[in-house]
Structure 1
Amino acid sequence: MAEELKIGMSNIARSMVTDQNTAAAYGTGAMAVFSTPAMISMMEEASFLLLKKLGYASVGTGVNIKHLRACLPGTEVWAEAVVEDIDRRAVVFSVTAYDSKGEIGKGTHSRFIIDPEKFMNKLLEAK
């Protein structure tokens, strides 16, 4: 049985900026700095893992993110996801990414709690 999800619960995901997660490597920019897609992925990971730890399966449904500052390879980065709103199975997180100097990005991420078997069966039936 899943633990009760509550507003204010939080989780952190950590990563290291490498040559593989730069804007140049992702093809989303020309510079060798932490890419926006990689930062968003880390924010989603923090949100996803919080729900998973509580026993919930979920899918991402939205992001509204601002990338505020660049980070070079070799920089440790982390993202914190905080539950801001719960509407039945829809969950909205406030997400913030950091490095040792402070905020590098912030915004919101939404996820929907699912039953994995029903979710996949529905997709397979629609094929």
Structure 2
Amino acid sequence: MSVVAQEAATLPQAAQVLSKAVTRAALRLDVSRGLLARVLGVSAATVTRLYAGSYQLDARRKEWELALLFVRVFRSLDSLVGDEAGARQWLLSDNRALNARPIDLIAHTEGLVRVVHYLDAARGLV
């Protein structure tokens, strides 16, 4: 199989994996579908289709990069906090370093990136 054929075969599989990962992360963090739509920069209807499995994230669109960042937030919180209840509480709590609640920041690209950087720095200390 050629490299191009391998990449073409891998892309749908990656889309399926990331699509499932982002919906599972949102469920575990108790992030609403409306907020997830804002995080990904897609419509609420698209998020509904994403949850139903009839839509997969597109690697050629910005939604892909935003989904990767969102899953990264989940994974970082999982490694730092260790449980979903603690991760949800962290998202909802005021954060002095970020000067806001992380749940409010992740609705916008700049805020999502700030939260990821903050968590990356915290993980570096562990």
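The numbers here are math on the coordinates, done by the rules we state, and not lab data. As the structure is a prediction and not an experimental result, all values here were calculated from the model. Cβ atoms are built from the backbone, for glycine too; each structure is taken alone.
Among candidates 1, 2, the computation of distance in nm of label points 7 Å out along Cα→Cβ at positions 31 and 87 that gave 1.0 used structure 2.
Given 23 as the derived value for relative contact order in percent (Cα under 8 Å, 6 or more apart), which of the supplied structures 1, 2 does it correspond to? Only one of 1, 2 returns 23 for relative contact order in percent (Cα under 8 Å, 6 or more apart), namely 2.
Work out the source of -24000 here, i.e. which of 1, 2 gives that when helix-only ellipticity at 222 nm (-39500 (n - 2.57) for each DSSP H run of 4 or more, over all residues; to 500) is computed. Of the options listed, only 2 reproduces it. For which of 1, 2 does distance in nm of label points 7 Å out along Cα→Cβ at positions 63 and 79, calculated from the coordinates, equal 0.6? Going label by label, the one that fits is 1.
Among candidates 1, 2, the computation of distance in nm of label points 7 Å out along Cα→Cβ at positions 15 and 71 that gave 0.8 used structure 1.
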